[in-house]
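Each in structure tokens, the structures are laid out below.
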Structure 1
Amino acid sequence: MSGGGLLGQSDDIFGLSFRTNEMKIAKPTAEDAGGWPHYLEGGHTAIKTGDGPNAGYLVNPTREFVTPGGNAVPEGSVLFKLGPNGEWIPIRKF
């Protein structure tokens with residue numbers, strides 16, 4: 001998730017790591033993506049390379065999923081900031 005909506009205006013990238021034990025998970029749909037231009041069907045993390053006839057996607061092997069909202073953050077979850085070398089910088093543990 002981008003930091004702009006979470007902790008004020010920022011170019012930083014934040015994430016939330018949590019266990020999915022006993023949690024309902026599903027691959028995201030186009031509706032879940034809400035018009036996000038980089039959405040790729042099937043839950044693949046990707047970046048769309050353009051809009052023309054030769055456009056495609058750069059696909060990362062990381063898979064995405066969605067969970068039902070409205071629940072408290074699970075105990076043991078970690079909110080982190082992504083560092084300049086891809087490292088996780090923990091901000092809060094729940």
Structure 2
Amino acid sequence: GAGGPATASTDPLEIMRANACLGCHVFNEEGIQLGPSFDGIGARVDADYIRESILDPAAGAAGGFENMTGLMPPIFGNQLTASQLEAVVQFLVNQR
């Protein structure tokens with residue numbers, strides 16, 4: 001598409017599926033692990049790191065994933081509404 005939300009939902013899992021997050025990340029045995037797993041991610045990083053990683057993926061690759069820098073496109077700031085972004089950030093930061 002030419003931008004804009006892939007879904008109007010504010011359900012974090014629906015947002016993540018609609019935006020193909022699970023095409024490169026694993027959550028609860030769903031998805032493909034090219035990037036860091038979402039399982040337990042809230043125990044490893046904080047909300048600011050998650051938010052920055054969604055909006056500016058090239059800002060800093062997670063440890064062990066440096067060779068994947070550039071794979072995640074910096075398009076999600078345009079594809080997610082502010083409330084969708086926060087729903088996903090809060091959902092992920094609570095995965096412990």
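Observations
- Identity of the structure behind 3.0 (criterion: distance in nm of label points 7 Å out along Cα→Cβ at positions 40 and 56, calculated), options 1, 2: 2
- For Rg/Rh (Cα atoms, Kirkwood Rh), for residues 32-79 alone computed as 0.93, the structure of 1, 2 it came from: 2
- Source structure (of 1, 2) for helix-only ellipticity at 222 nm (-39500 (n - 2.57) for each DSSP H run of 4 or more, over all residues; to 500), computed value -9000: 2
- Comparison of 1, 2 by relative contact order in percent (Cα under 8 Å, 6 or more apart) - largest value held by: 2
- Source structure (of 1, 2) for Rg/Rh (Cα atoms, Kirkwood Rh), computed value 0.92: 2
All of the numbers you see were taken from the coordinates with simple rules; none came from a lab. Just so it is clear, the structure is predicted and the values come from calculations on it, not from any experiment. Cβ atoms are built from the backbone, for glycine too; each structure is taken alone.
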